[in-house]
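Asks: Structures incoming, each one as structure tokens.
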Structure 1
Amino acid sequence: MSGSLPRLLLIDDDAISREVLAMMLEMHGFAVAAVETGEEALGIDCEIDAVLMDTQMPGLSGLELIQALRQVTKARIVAISGSDPGVAIREAADGFLLKPIAAESVVALLAGGTTAAADAEATDSPAELIDPVVLGKLKAMMSAKALREIYTAVATDLKSRLGPLQAAVDAGDDAEMRRIAHAIKGGCAMVGLTGAMQAAAQLESSNVPVTFPEAMGQLRSSLIALEVMLGRDFPA
């Protein structure tokens, strides 16, 4: 791995997480091929040095995907997730990074051979709409136009998921609720949308239905606040 940075294959079914992380890695000098599913990853026709794979995706994912990748590539496999993937995946992968991920953490893990690393940097204030640490990093690596496009995409994505998420909550469909909440959590974590990330995490992990309305309210409030911010002079 001396010389140029390794060529990466990024596997993540969440479009926001995939777009933001790929952009960050490319701006840091990595060559990145990004795909949406494990099945796509197994069929990719390019040389890679390392794989960054989300551990919770529809279809082929998690431990099964790691085992399948081992059959077709000698590249290092790094698991990425918005929550702890469990001992089995940590042991099967060559490393673990907790979302949101900084390009520097990828460099450090691949260079140092660390088997596990976490890069979550969250503001201490749940009331903060956007984590200033994450926002500062994004501002430093992209234009104001690109930054606005990223947050506009996040707002559009969140808005499209709230209806199906509410329907799942109303129907008592815990599996669907957790699936959608996990996707929201991942996308919001990548751009530091703290309140929405925490609310989605609560819906993903809670077994107490009485808390669901408050979490849904927080998601809606975060969306409204983000849309208001985008309607002004964001990013300032």
Structure 2
Amino acid sequence: MPQLEKSPMHDTLGDDDRWLSRLPPATRDFIRARVRPRKFADRARVYSAGDEPDGLYQIVSGEVRLMAYPAVGRQFLTLVVRRRHWFGELSVVDGGPRPHDAICQGPVELLHLPLRDIADFAATQPGIYGHVALIGCEHQRAALSYIGSMLAKPSRARLAEMILNMASRGTDFDHPVLHMSQEDLAGRLGMSRQHLGNLLSEMKAAGSIATSYGRIHILDRRALLAMAD
């Protein structure tokens, strides 16, 4: 195997990365040598649904939301990816088009491992695709665990927990904000739009949240935590 030169990000991609720390030393060295930094503005797209795969990404700062479109005019937030987590693994493994839009929430710094470098490494180390697939397994397990815990709670607690988990800080507000339509939120929670509206009205009356078009603003985090518990 050829000698790998260090990339500028070699020393910042440390062993506190849960996925990277479990990989064989040669694979870790390859990733550290080949990742490159990229920066994106608020609401920029890292990639769009239907794009050809271009590699694997890790978040250095900020967060990225993966949005799917199950029907015309409908969107679904499938995952919020935050610092030190990787995404984009599905299309790297199967070579298919991107299944999501990857949209930045606030300014985002990423590390990008190009697909061509992965393919070159796989020529002598094909096990890297199995390692990348472990990222998808982690995402799947987290999703199943989250679904199970949410279904076990009453609707008010599920709503409060989702607002807390999905809201983020951006540059426009001095408090966390959830950017999601009420229709999409109701669908994700498995409740009617009317029932969701009633719960949000109760939370607004209590001073816990405020709403604007496509947004839910967190005004009292402690009150929401109490509801979620």
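Asks: Can you spot which of 1, 2 the value 17.6 was calculated from, given it is Kirkwood radius over Cα pairs in Å, for residues 80-207 alone? Write down the numbers at each step before the final one.
Replies: Working: 1: 15.8; 2: 17.6.
Structure 2 accounts for this read-out.
Asks: Moving to a separate point now. Given structures 1, 2, which gives the highest value for mean count of other Cβ atoms within 10 Å over residues 48-55?
Replies: Result for mean count of other Cβ atoms within 10 Å over residues 48-55 over 1, 2: largest is 1.
Asks: Once distance in nm of label points 7 Å out along Cα→Cβ at positions 96 and 200 is calculated for all of 1, 2, which comes out largest? Provide the component values of the computation, followed by the final result.
Replies: Details: 1: 2.0; 2: 3.2.
Structure 2 comes out on top.
Asks: Given structures 1, 2, which gives the highest value for distance in nm of label points 7 Å out along Cα→Cβ at positions 152 and 176? Walk me through the numbers before you get to the answer.
Replies: Working: 1: 3.1; 2: 2.1.
With respect to distance in nm of label points 7 Å out along Cα→Cβ at positions 152 and 176, the highest-scoring structure among 1, 2 is 1.
Asks: While we're here: Of the structures labelled 1, 2, which one yields -17500 when helix-only ellipticity at 222 nm (-39500 (n - 2.57) for each DSSP H run of 4 or more, over all residues; to 500) is computed from its coordinates? Intermediate values should be presented prior to the final figure.
Replies: Working: 1: -17500; 2: -12000.
Among 1, 2, the structure yielding -17500 for helix-only ellipticity at 222 nm (-39500 (n - 2.57) for each DSSP H run of 4 or more, over all residues; to 500) is 1.
Asks: Can you say which of 1, 2 returns -0.43, -0.94 when log10 I(q)/I(0) by the Debye sum over Cα atoms at q = 0.09, 0.14 Å⁻¹ is computed?
Replies: Value -0.43, -0.94 for log10 I(q)/I(0) by the Debye sum over Cα atoms at q = 0.09, 0.14 Å⁻¹ corresponds to 2 out of 1, 2.
Asks: With Kirkwood radius over Cα pairs in Å, for residues 24-135 alone derived from the coordinates and found to be 14.9, which of 1, 2 does the value describe?
Replies: On the way: 1: 14.9; 2: 14.4.
Source structure for this number: 1.
Bear in mind that the values in this text are calculations on the coordinates, not laboratory data. In this text the structure is predicted, and so the values were computed from the model without any measurement. Cβ atoms are built from the backbone, for glycine too; each structure is taken alone.
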